[in-house]
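Quick heads-up: structures coming right below.
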Structure P
Amino acid sequence: MTVSRRALLAGGFGLLAGACAGTAPRVAAPRRGDFGILLSDGTRVVAPPGAGAGTALPAVVFLPATDGTASGLYRYYAESHAAAGDFVAILPPGSSSRADYSSGERFAATVREWDERVRAGLDRHGARFGVDPARVALSGFSLGGDLAWALSLRSPEAYCGAVVMGSRCGFRAGHSLSILSFRGYRFALLRGSDESNARAGGMAAARRLLTSEGIAHIYDEVPGSHVRAPPPVFMGAVDYVLGRAPPAWALTV
């Protein structure tokens, strides 16, 4: 099943200047990075109430953008996740820089390192938080989106789907495509409507590839250039890759 449309989202997140002369400027609140439970290996886990050994909850692994952290991406969606409360958020430790995709060889090593890190964390901590190993999805923006796409192709048996935002989707592993199709893997490909030609073209090529291989996916564009999907779009995409119905903003074609 292929699903696509451009979502028209109104709304912004503006900063309001003080209206009265002489009013002291508002001090920005600290940017939280202390979500959930910090584990011994640096992984953070944000679990809904009642999660634990014996439950079987889906999980979403957050992957960092360039020079960012998994907590940095999760921060943008934390409030929506708290409201939904129906999956475990896994925030692995570490970051990556531009040097990690300076060449094809270096990026392949980066993909391998992150895949091993994510899978080791799931093996180590998943049972404690009641994670269903058959319903683990990936998510990421920019470099994190590249990783979500690449880890899906590198280890198609380890994950069930991926929310890929602002990515070139350039990684290829031809042997994995039939496995993704057979397993019912799902992708949500999201980008800004004014994204760079390289990323827009790369994502268009990925859509053609997924369509030709019969791999389920949805696609959407949101206002802006290189931007994360707004929380409502992201949460709808998460629902989809975890095996639920397509979100309201998606139309079957």
Structure Q
Amino acid sequence: MSRISDWLTGRKTPEPHEDGPADGGDPYGILSARLGDYPPDPPRHCGDPRTLTAAQRAENLADFLAHDAKRIAILAAWLAREGFDATALFVSGDAARAEGKRIDDWLARWVPQRPLDMVRGDAEVNPPLARWFASDRAGADLVFSFVSDLGRLNAAAIVAADPLFRWTIVEDDLDAAITGDRAAQPSDRRYHLCLVRDAFDGSVPVVLDLPLALLGLVHGRMSPLGVPVVARFPLWLSSMETGTAA
């Protein structure tokens, strides 16, 4: 215990968060309450994508694409109320990077910190994937709709920089192209909705599991230990602009 106390005493003080869950409340529920009248975006079929049929995953993708522009507009309007211009992300260069940094800095302040367990430290290091997949993204899980929309906005910025990217489900054939071996173990992105760059020339596709990456970013910012989050919103945009995606 003394080592933990010594480390906690000497660690760097994290950036301040807005009124975190001092009562030990669910940080995702707190964020959902902060979103107020933000419209939810429930998937047609909830559940771990591995348990859904290919037809159900296809229907989820079709719904996602059909509502993409509307959901980005909803998020842009909500961010505008906070003083941000989401459309700046669609113009590559300094303006996009500057606005992305402003949104990222706000996001870091907006999320509450998880409660700190003095024995185990941060008891929830990993994002709640089971909750994410099972959720209808409304009510106490409304923040998951917001995170999904952040992924949409992030993807739109990447597509503006590189139009070869598109949303798709990583079904078996695509997963085999990623792993390079149809007999290999499935990748951790199999059956996920991802942003994919596939030149259809035999090269290995670039697969960005954006929704889960955004969930990981938000979850990481909730750390009660002040652990730095290296990733920044919008994810991967700089590498797309410089052609260093891999």
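Readers should treat all values here as calculations from the given coordinates under stated rules, not as data from a laboratory. Model, not experiment: these values are computed from the prediction. Cβ atoms are built from the backbone, for glycine too; each structure is taken alone.
If P(r) over Cα pairs in 10 Å bins from 0, in percent, for residues 73-192 alone is calculated from each of P, Q, which structure is the one that comes out at 12, 44, 36, 7, 0? Working shown, then result.
Numbers: P: 12, 44, 36, 7, 0; Q: 11, 29, 32, 23, 5, 0.
Considering all the candidates, the number was obtained from P.
Here helix-only ellipticity at 222 nm (-39500 (n - 2.57) for each DSSP H run of 4 or more, over all residues; to 500) was calculated and came to -10500; which of the structures P, Q was it taken from? It would help to have the intermediate numbers written out before the result.
Values: P: -10500; Q: -14000.
For helix-only ellipticity at 222 nm (-39500 (n - 2.57) for each DSSP H run of 4 or more, over all residues; to 500), the value -10500 is produced by structure P.
Could you tell me which structure in P, Q was used to calculate log10 I(q)/I(0) by the Debye sum over Cα atoms at q = 0.07, 0.12, 0.16 Å⁻¹ as -0.25, -0.75, -1.26? Can you show the working numbers first?
Numbers: P: -0.23, -0.67, -1.19; Q: -0.25, -0.75, -1.26.
It must be structure Q, since only it matches.
Identify which of structures P, Q gives the largest calculated value of relative contact order in percent (Cα under 8 Å, 6 or more apart). Write out the running numbers ahead of the final one.
Numbers: P: 22; Q: 26.
Biggest value here belongs to Q.
P, Q: which one has distance in nm of label points 7 Å out along Cα→Cβ at positions 121 and 137, as calculated, at 3.3? Kindly include the intermediate steps, with their values, before the conclusion.
Working: P: 1.8; Q: 3.3.
Label of the source structure: Q.
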